[in-house]
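Structures given as structure tokens follow.
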Structure I
Amino acid sequence: MSDREVGLASGASGEAAGDPPRVGIEMLGYAFMGKAHTNALKKLPYMFYPPVAVPRLVAISGRNAEAVREAARRYGYERYYTDWRRLIEDPDIQLFDNSGPNDAHAEPCIAAAQAGKHILCEKPLGRTAEEAKAMLEAVTKAGVKHMVAFNYRFVPAVRQIRDLIESGALGRIYHWRAVYLQEWAANPNFPMVWRLDKRRAGSGALGDLGAHIIDLARYLVGEPARVAALTKTFITERPDGKGGRAQVTVDDALVAIVELENGALGTFESTRFAPGRKNHNAFEINAEHGSVRFNLERLNELEIMWRDGRRETQGFAQVLVTERHHPYWQHWWPPGHIIGWEHTFVHEFDHLLRAIVHDAPIAPHGATFEDGYRCAVICDAVLEAAASGRTVEIKY
């Protein structure tokens with residue numbers, strides 16, 4: 001296997017004969033997602049053993065010099081930058097990991113693609129469909145591997161549900177209903193942050209939470225064809241941290257009704273105003289031969305009921321998705337020894353590195369920039385439907 005075949009710069013891998021290649025990682029952002037991604041990168045080589053590749057934490061970038069210096073020291077990156085352009089220029093790097101805020105997605109990712117770097121970008125891919133389309137065009141032209149960090153595709157129970165649907169066991173899909181509920185913005189004294197600013201975030205609960213359940217719908221049950229929606233901003237001003245007030249310019253909550261291309265009906269609801277809901281990402285699928293449901297806060301479980309003539313259940317049965325034959329579980333613990341939210345990122349990075357090393361496709365189980373663009377088109381349609389009061393056709 002040559003360095004060229006795995007997408008590595010000549011002489012940059014540093015591995016001995018027979019060892020897995022080393023892939024240089026550059027991280028944009030060092031906060032919540034930077035921490036989650038780095039944790040996964042460090043855990044991957046000894047848990048997914050032997051690793052398909054060993055991540056080398058080369059450089060990290062952020063706007064605050066003191067904070068990014070401390071992040072580099074804490075996480076173990078070899079160097080740090082306060083200008084992401086220097087990050088892109090670093091010759092020791094093959095994979096650009098963009099975990100920055102939404103307004104720092106497009107320009108750095110496009111530059112990374114033009115520099116020939118493979119890319120992982122946090123969701124939502126772009127603040128608008130137009131922005132996401134430009135990113136998709138850049139990676140397509142560059143011929144690099146590209147993936148959007150829709151990590152919930154990599155929950156073992158979610159992958160198990162996908163496999164179940166693909167097998168035909170559930171039959172025709174009738175309904176998809178999904179909610180993603182959090183509580184952190186319900187306090188009116190919660191201060192203004194970038195997620196509440198349309199210029200930086202693009203949208204509010206829609207892009208932050210709704211994008212995840214839109215992507216899960218596309219991954220599991222099919223493409224939305226048309227949508228009707230309502231959005232609401234409950235608190236229009238927030239403390240700005242300087243003694244004044246700042247205008248909230250995004251949605252606090254949304255409810256949407258969709259018809260899928262396969263004729264199924266679906267609903268999406270997301271809000272950051274649900275007291276008691278910490279990270280409640282839940283969906284239910286009703287189909288010809290039964291129903292299945294999932295709740296992220298019980299990540300190791302799914303619930304299923306059957307009505308297919310061979311196995312009949314009166315209600316839902318709980319299934320603990322921790323057996324060796326379940327997705328990803330050969331890398332973890334004995335049955336019943338559960339994993340958590342952080343482990344979805346390990347699965348995600350293993351999938352991406354395998355695609356890089358073996359020149360394999362990211363899709364269908366990984367979300368490509370095409371998936372990110374389509375999600376952005378749907379998000380824009382939701383906002384248009386809410387603003388106009390009309391049903392909007394989804395057009396890519």
Structure II
Amino acid sequence: MILRSAGIVSMGGYLPAKEVPENKRKDLVEFLRKETLLYPEYIDKIETTGHLPGKLETNNEGWESQPWFECWLSSLPPRKRDNPFEGRKERRRVPLDPLSLKKSLYPHPMLSSDAETLAGALAIFNGKIDKDEIDLVLVHSLVPDQHVPMNASLVQHKLGLKNAGAYNIDTCCSSFITMLEIAMTYIRAGIKNKILIIGSSIDSIINDKSDYYSVNTGDGAAAAIITEVEEGYDYISSHSLSRGSRHKAILFMKRKPNLLIPTIQGPTHEQEFVTFNNMELCKEIAKNAGTDLADIINITLRKAKATVQDMDFFITHQPVPWTPHAWREAVGVPESKFYTSFEKYGNMAVACVPVNLLEAVEKGLINVGDKVMLASSGVGENYIALFQKIAPNLIKSNRL
């Protein structure tokens with residue numbers, strides 16, 4: 001079998017309140033109105049403000065100005081009380097869902113399928129992609145609209161991709177790289193011709209602000225188009241592994257918020273929240289964070305008959321402030337070959353790696369032909385790395 005070259009040719013990032021370049025706004029608004037099933041209210045926001053729908057949440061807005069802040073502060077582990085935000089300055093929040101605003105006493109945040117639709121539309125728009133040529137959509141939703149069926153086919157419908165099948169893929173926070181590996185394999189083998197991959201983390205739906213970890217997390221979604229590219233710009237190698245013994249460390253669990261004084265008649269406010277369920281396993285994840293990711297990267301490099309020095313740039317996940325640089329140092333990559341956006345966006349789960357890749361491209365930190373290593377953990381039990389040579393179309397589509 002003759003393998004084709006496969007690479008990313010365009011990307012899109014839905015980051016609430018991020019500015020849309022003025023030279024693209026009018027055309028983007030027209031594209032979204034004509035080509036998607038997004039609520040008009042989301043599109044109107046871009047047209048009237050020049051920014052993607054949603055807002056920037058500061059530490060003051062989310063915590064310090066709240067009447068329960070002192071109670072929250074006193075509930076933190078002692079070592080965190082003097083510096084509870086540890087470098088986090090802001091994060092992004094999606095707007096409220098327009099239909100629930102009109103028809104519900106308790107409106108909810110934007111649904112993940114809408115965030116995914118917007119991210120996918122941006123990737124299609126930026127790359128000037130013919131929608132009819134997309135033949136597969138891969139989606140990971142940290143918080144799907146519903147558990148069964150999940151979001152992939154709904155996103156395919158909202159984007160009007162009439163010739164595409166749709167799968168859901170889940171390796172938690174590492175799912176974007178997992179989807180990228182699958183998509184590149186399908187393209188290289190000639191099974192598919194043009195694939196859209198999308199990952200979202202709408203943390204606002206499952207965020208317990210009274211939890212000490214809540215300051216780390218934000219909302220975001222990102223997408224990429226993978227297709228055949230010029231020879232010489234291609235997938236190089238990849239590797240993944242799992243540590244299923246840690247499966248019960250971090251869970252979505254139905255529980256009450258940590259700070260709650262209920263009344264007999266009132267609601268319990270129970271819902272699924274991110275929960276550190278087994279602290280011994282959580283400590284194991286933290287203790288082994290550097291070596292686990294370094295191991296997967298070194299295997300990926302050996303497969304490519306390459307070394308760390310052959311990496312032109314390094315992109316990782318960013319679950320907490322210290323992990324990105326701990327991973328960078330464990331691998332031996334200098335800061336000049338690395339980009340993290342934690343201070344702006346926090347942990348966006350599956351969206352972290354593609355957003356960091358997209359912004360590094362936008363800022364001119366990554367160029368045509370650069371060999372870029374993408375690596376991520378997934379809730380401490382899944383690990384994957386993928387090495388690729390950046391294709392010209394990605395830079396053309398997404399350089400600001």
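What follows is calculated from the coordinates using simple rules that are stated; it is not laboratory data. Since we're looking at a predicted model, the values are computed, not measured. Cβ atoms are built from the backbone, for glycine too; each structure is taken alone.
See the values below:
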quantity: Origin of the derived value 19 (relative contact order in percent (Cα under 8 Å, 6 or more apart); candidates I, II); calculated: I
quantity: Structure responsible for 4.0, with distance in nm of label points 7 Å out along Cα→Cβ at positions 143 and 199 calculated and labels I, II on offer; calculated: I
quantity: If mean count of other Cβ atoms within 10 Å over residues 103-110 is computed and equals 13.5, the structure in I, II; calculated: II
quantity: Winner on FRET efficiency 1/(1 + (r/R0)^6) of positions 135 and 327 (r between Cβ atoms, R0 = 25 Å, to 0.05) once structures I, II are ranked, highest first; calculated: I
quantity: Source structure (of I, II) for log10 I(q)/I(0) by the Debye sum over Cα atoms at q = 0.08, 0.14, 0.15, 0.18 Å⁻¹, for residues 95-254 alone, computed value -0.27, -0.78, -0.88, -1.16; calculated: II
